[in-house]
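The following blocks contain the structures, represented as structure tokens.
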Structure P
Amino acid sequence: MTASPYGQAGGGEPPVCPRHPDRISYVRCQRCNRPVCPECQRPAAVGVQCVDCVARAQAAMPTRRTVFGGRAREGRPIVTLSIIVLCVLVYAVQQVVPGVNLSLMFVPAYGESEPYRFLSAAFLHGGFLHLALNMYALWIVGSVLEPALGRWRFVMLYLVSALGGSVGVLLFASPTVQSEWWMAVVGASGAVFGLFGAIALALRRLGRDTTQIVVLIAINTVLGFTIPNIAWQAHLGGLVTGLALAAAYVYAPAKRRTEVAVGATVVMTAVVIGLAVLKYALAP
């Protein structure tokens with residue numbers, strides 16, 4: 001007995017789906033002409049196609065890119081929503097699990113021995129209003145930046161800016177001043193300020209008006225210096241880090257955007273970590 005090229009046995013037996021040999025199908029793919037069962041059928045302009053032909057056609061299509069070289073995707077800004085959900089869940093845990101804040105907040109005195117605090121603090125918040133303001137700002141900026149930069153660039157911009165915010169607190173803290181060296185910091189403000197800087201650069205690069213975002217940054221900066229219990233050092237650190245990294249993302253040459261973005265992310269992360277290491281090395 002010889003095998004048929006369409007997934008059926010010779011001898012006049014009924015045709016079967018190549019993916020599901022136990023299923024008889026007289027419907028054939030318009031591309032490869034193989035039998036295709038209902039589960040493997042995909043609507044086409046004329047008739048149906050099998051999932052294998054659809055997958056090959058999609059793989060052969062050029063990847064659509066965003067204005068700054070990221071992979072273009074349809075739908076909601078998944079990364080932004082995921083960060084918001086994570087922060088809300090962590091806040092819920094803060095309310096029911098004693099000691100979470102103490103173990104995850106950033107404190108300059110603990111940063112060297114417990115480096116995870118540099119990032120974990122960005123997902124904690126000191127109260128519902130603190131959480132709501134940061135998440136609202138994240139949604140407003142993230143829903144614009146994420147589709148423009150692409151997902152992985154946006155993720156790295158957020159995380160490296162959050163890291164820069166904590167390092168900003170560390171750099172301005174004196175080991176000899178107890179109120180500074182033991183100051184506890186929580187919140188996504190450092191990362192959000194990094195996004196503020198990034199969207200300002202992105203709008204400028206596209207020739208858009210940046211007045212509103214610049215005013216917003218200025219107002220929040222002034223508030224950080226005038227309202228008690230706001231870590232302006234984290235705002236400044238996140239802003240500078242976000243500006244530097246975003247500059248590489250939005251001003252990279254069109255033909256080398258991916259290489260420049262990857263290199264800039266690695267270099268900026270190394271610079272921020274290096275500043276923290278140097279600060280601890282020089283601390284008495």
Structure Q
Amino acid sequence: MNNIGLVSRTDSTRSVIALGEVRFGEGLVVIAGPCSVESEEQTLRIARAVKAGGAHMLRGGVFKPRTSPYAFQGLGLKGLKILKTAREETGLLVVSEVLDTRDVSWMSEYVDVLQIGARNMQNFSLLKEVGKSRKPVLLKRGMYSTLSEWLNCAEYILKEGNSRVILCERGIRTFENYTRNTLDLSAVPALRELTHLPVIVDPAHGTGKVGLIPAMSLAAVAAGADGIMIEVHDDPAAALSDGDQSLTPAQFSELARKVTALRAFMEGLN
């Protein structure tokens with residue numbers, strides 16, 4: 001792979017992106033929360049539960065790019081206000097997806113990390129806009145993208161002056177149809193060779209199956225991931241989106257305990 005530029009790793013130094021006590025690139029960051037913000041009551045219940053279970057950040061979608069135009073599209077501004085309330089109550093920092101260049105500035109007032117989803121990985125206007133925002137950006141891998149293409153998209157953000165980029169492997173589309181996507185865990189050690197940027201893994205979208213998430217989360221940590229992002233819902237069967245890949249709070253708590261223990265064990269080996 002050719003040297004891309006600002007994202008490339010030139011020595012042993014890796015970037016650490018600090019948001020208060022949360023530090024991507026040091027230790028293991030656990031992000032958890034509902035796929036979609038459905039109501040204030042639901043979001044606060046889940047936020048409290050994932051905080052108690054070991055999460056460092058809260059995720060929640062308020063603008064939902066769905067395959068069907070008739071599926072739940074999110075609560076928009078109302079959802080952002082709910083996330084802000086959850087942050088104020090629990091102290092959890094918030095990450096949520098931005099879809100439109102026009103929303104970057106005002107959405108940055110409500111969230112701590114702006115997420116660029118897989119469908120927008122190559123939305124170059126949006127990449128440039130979040131690059132100007134100086135707000136940390138979580139950049140998900142496109143479902144058909146190579147590592148080179150992904151890193152070039154991160155380069156767009158860095159080129160605009162924003163060096164606070166976190167890469168997120170969330171599975172790619174292959175001929176396999178048992179899982180929602182094929183989680184490419186080889187991307188984690190490969191990216192640690194290629195770039196100084198932190199790399200986290202989303203095993204929920206990577207598999208689409210609750211039963212596979214714990215094993216893939218542990219495998220991600222073993223591969224060297226700087227964090228994991230897990231979807232959690234207290235009633236997955238009634239979730240407005242992605243219930244099939246949402247852990248219950250009890251399942252999440254058990255998983256968080258295991259991945260934290262594994263990370264500590266691995267650090268003891270070094």
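Every number in this text was worked out from the coordinates using simple rules, so none of it is lab data. It should be emphasised that the depicted structure is a prediction, and the values quoted were computed from it without experimental measurement. Cβ atoms are built from the backbone, for glycine too; each structure is taken alone.
Out of P, Q, which has the highest value for relative contact order in percent (Cα under 8 Å, 6 or more apart)?
Values: P: 16; Q: 21.
Answer by largest value of relative contact order in percent (Cα under 8 Å, 6 or more apart): Q.
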Q: Tell me which of P, Q gives -11000 when you compute helix-only ellipticity at 222 nm (-39500 (n - 2.57) for each DSSP H run of 4 or more, over all residues; to 500).
A: Q
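Identify which of structures P, Q gives the largest calculated value of distance in nm of label points 7 Å out along Cα→Cβ at positions 25 and 217.
P
If P(r) over Cα pairs in 10 Å bins from 0, in percent, for residues 89-176 alone comes out at 19, 51, 24, 6, 0 when worked out from the coordinates, which of P, Q was used?
Details: P: 16, 40, 35, 10, 0; Q: 19, 51, 24, 6, 0.
Structure of origin is Q.
For log10 I(q)/I(0) by the Debye sum over Cα atoms at q = 0.09 Å⁻¹, the calculated result is -0.56, so let me know which of P, Q that is. Display every interim value, and only then the final one.
On the way: P: -0.56; Q: -0.36.
Only one of P, Q returns -0.56 for log10 I(q)/I(0) by the Debye sum over Cα atoms at q = 0.09 Å⁻¹, namely P.
Out of P, Q, which structure matches 2.0 when distance in nm of label points 7 Å out along Cα→Cβ at positions 81 and 145 is calculated? It would help to have the intermediate numbers written out before the result.
Numbers: P: 2.0; Q: 3.3.
That value comes from structure P.
For which of P, Q does distance in nm of label points 7 Å out along Cα→Cβ at positions 113 and 241, calculated from the coordinates, equal 1.8? Show your work: numbers first, answer last.
On the way: P: 2.3; Q: 1.8.
Matching structure: Q.
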